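Just so it is clear, none of the values below were taken in a lab; they were calculated from the coordinates. None of these values were measured; they are calculated from a predicted model. Cβ atoms are built from the backbone, for glycine too; each structure is taken alone.
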Structure P
Amino acid sequence: MVKLVLCLLLFVAGTIRSEVSEDILLEEIPSEAENVEEFSPLNTCTIAINGNGLPEPQPLLIQPNTLRFVNPDRNGIITISANQQIELFCSGSFVAPFPNTRTLFATCQSGTNWLVNGQTRVFNTLACTGQVAHTARRTGQRCFDGSTHSEVGFNVAPNRFFVTHNVCHDEVAEATRYVYYMQTPANMGFQRSFPRPSFITGDFFGGRNVNGLYTQVTQRQTLAGILGQQRVDEMYAIHTDAFLARGHLMANADNIFGSHMRASFYFINAQPQWQTFNGGNWEAVEAGVRNFIANRNLECEIYTGVHGVLSLRDQNGVFRELFLDFDSQGRGLIPVPSLYYKVVLHRPTNRGIVFIGVNNPHATSADITNRHTICTDVSHNVDWITWTTPVGRTSILRGFSYMCTVTDFRRVVTNLPPNVTAASLLF
């Protein structure tokens, strides 16, 4: 009996010790959780490129003390770790409570809260008093055939110029040969529905009213002067869907932030492009390349340019080259390109591909074969472009499109730098 009582006492004591141990263990869990919290998503800051995550007008978002922007992921989300900084720049000033200030350093606290000059601020309140100023500047270097090399971007400080794209522009013919820039998966997260500004000439085109040359009234007059009024009325009438648009070379949507998009609206980044092509298969190529680069997680060099001058038959059946204007000697200015191209290079693998679009909705099938095909078509390798019509890439109205190897393309198109090469096809 005594043994039984002792056993019961030992069992109860053990149970009590077990419960006490469990209580102690449960009390220790919060301290371990506190250690884990240091790595929790709650200790990061996020900025949504779309929606209301950005201030308006927005500053430039810069990696401190570098020449690099802060970029989002492919979903348009910027994630910054706690206690990490980003640099913000306004070309004029920030709004209150930071007036008369062009540069701020914001330190991530958590969520949308940032420490700025000792104050906790919600990120989208860190607005500029106006849109950030951009510029297009000549570098003093030359590119194809004596053309002018220029940089487009933002002058933040002496020796701190942030480049969005490079331009090779022929100032004699008033024609851009190509535009060069980089594209990464971050470009898929670009800012949607940002207001489009008007195109500007900057310090180019000698004060010419280029916007006026693109009006449909002026286009009718210019084409009639080249091809004959009757021919234009019968075959090439300019109307709502059939006109020459200001065709971006570096696409507006190939920029991530709205402030960068605004910098793409220089006329040196545009060439005359038939609207059905501009909003058709060429837009499909631009979107397809962005998707491809993001899906493959690549960082690619892009060269977008033009080749040849489009010619149409006049009232006598003679092919005449098209221009938007002429100088006092009757020489054509701002030529209408025959072809647009986009070279995509992936340097680490030495691969590349060229997309070519025919800027001629009036072409015949014979024209496509005999006048507009300049290299062997390899489009059967590419299945990741979503074309705009059931006819697909072969729609002449929407812009007949094909693809070539870089080597084959370079045998005909010579206006690119010599280092634009690729050993094999990127697809």
Structure Q
Amino acid sequence: MFIGFDYGTANCSVAVMRDGQPHLLKMENNSTLLPSMLCAPTREAVSEWLYRHHDIPTTDDETQALLRRAMRYNREEDIDVNANSVQFGLASLGQYIEDPEEVYFVKSPKSFLGASGLKPQQVALFEDLVCAMMLHIRNQAQNQLPEAITQAVIGRPINFQGLGGDDANAQAQGILERAAKRAGFQDVVFQYEPVAAGLDYEATLQEEKRVLVVDIGGGTTDCSLLLMGPQWHQRADRENSLLGHSGCRVGGNDLDIALAFKHLMPLLGMGGETEKGIALPILPWWNAVAINDVPAQSDFYSSANGRLLNDLVRDAKEADKVALLLKVWRERLSYRLVRSAEESKIALSDQTIVTAAIPFISNTLATDISQHGLEAALNQPLARILEQVQLALENAQEKPDVIYLTGGSARSPLIKKALTQQLPGIPIAGGDDFGSVTAGLARWADVVFR
């Protein structure tokens, strides 16, 4: 049996075809979405959990070495890895919020897969993290289906996050493919996420149109100009329908990070001075919220940075504020900070002003964020997104008849306003912002696996 599988930066979901229509399966708390989060007692617990409780084999020397190191570490630290040691989605977030210092928590592992300079042992770790999530999702889906799931069409962005170009894309897709096969998928096919989203929209068309699909996911923005219509249904070769495409490593997570940096970090002393009037360095505050950047997070949570932050507290004019950044370092609160910014961004979709409070750092810590403040904070990532639209159109040398906007950030009035200004007079259509890619992947699976 086949599925369409959106292994997303922000959320994961799965769909099957029933009576010719995609049907999304339940993942967590009666929702079709599973937030892309994982937690475990330690980083090493994930590898042992896969082997001990799910008989997932290691596939090469590196994953075998990782497993040996993990089991030795857990034994030395007296950590018992049981069947419930690894949690996913909102359950993992709950554990992290309850005790952030005592759990290993990862949000959006997909955003790290294309990172440059990953060592073989890091690639092996990410493969285990992805495999654990895929195994959990496959099991959730399998519980709702009568036949064994053996085939999957998995979505991928045009460009994964990372600076390595084609090498980064090959590295990331390789991790996904190996993880999927270890998780029990015998046949794996990849499809571009904007093409998949477009396939779901295509099912509603009565005539051929040039459709500009703008898919703003958690970690990437992908734009494709596609010929779509009834005559393209069920065609396995869609190469001639793809007129142009582009993609960049900017998505909803980057909007949240930018908002956290501009509006929350000043509460923690960013922009301050020493007693002698020397400006404090900005980098520690940026690294604190750059949750989709492996080197930045490694640098922020290093022992050396802890010593630097102690020095900054000692020298700062507003030492009490900088001490709050030290608390973020000590209690590993980066994800909670960015999540607070995300909640404010969502609230500003239908409010003119919101109060962003961060009581997990200090009960009295809060700031007001207006629509204008949001727009100013997101100006740079928003410009990158609009640049991709222009690149896709230049690549195609055609104009769209309609814009199909999808992805988790598609609901933002800022995005729609910017697209309307960039392409005046072209209608903007939407669908299931969180499910269109998954539905399209299931439709494509119906073509390639039937």
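Which structure, out of P, Q, was Rg/Rh (Cα atoms, Kirkwood Rh), for residues 279-390 alone calculated from, if the result is 1.01?
Numbers: P: 1.04; Q: 1.01.
That value comes from structure Q.
When relative contact order in percent (Cα under 8 Å, 6 or more apart) is compared over structures P, Q, which one is greatest? The partial results should precede the final answer.
On the way: P: 12; Q: 20.
Looking at the calculated values, the largest one is Q.
I have 0.85 for FRET efficiency 1/(1 + (r/R0)^6) of positions 327 and 399 (r between Cβ atoms, R0 = 41 Å, to 0.05), calculated from one of the structures P, Q. Which structure is it?
Values: P: 0.85; Q: 0.20.
Corresponding structure: P.
Figure out for me which of the structures P, Q the number -14000 belongs to, where helix-only ellipticity at 222 nm (-39500 (n - 2.57) for each DSSP H run of 4 or more, over all residues; to 500) was derived from the coordinates.
Q
Rank structures P, Q by distance in nm of label points 7 Å out along Cα→Cβ at positions 55 and 87 and report only the one at the top, that is, the highest. Don't jump to the answer; show the numbers that get you there.
Details: P: 1.6; Q: 2.9.
Once distance in nm of label points 7 Å out along Cα→Cβ at positions 55 and 87 is worked out for each structure, Q has the highest.
Supply the structure label, taken from P, Q, corresponding to distance in nm of label points 7 Å out along Cα→Cβ at positions 135 and 407 with the calculated value 3.2.
It must be structure Q, since only it matches.
With Rg and Dmax of the Cα atoms in Å coming out at 22.4, 72, pick the structure among P, Q it was computed from. Walk me through the numbers on the way to the answer.
On the way: P: 29.4, 128; Q: 22.4, 72.
Derived from Q, not from the others.
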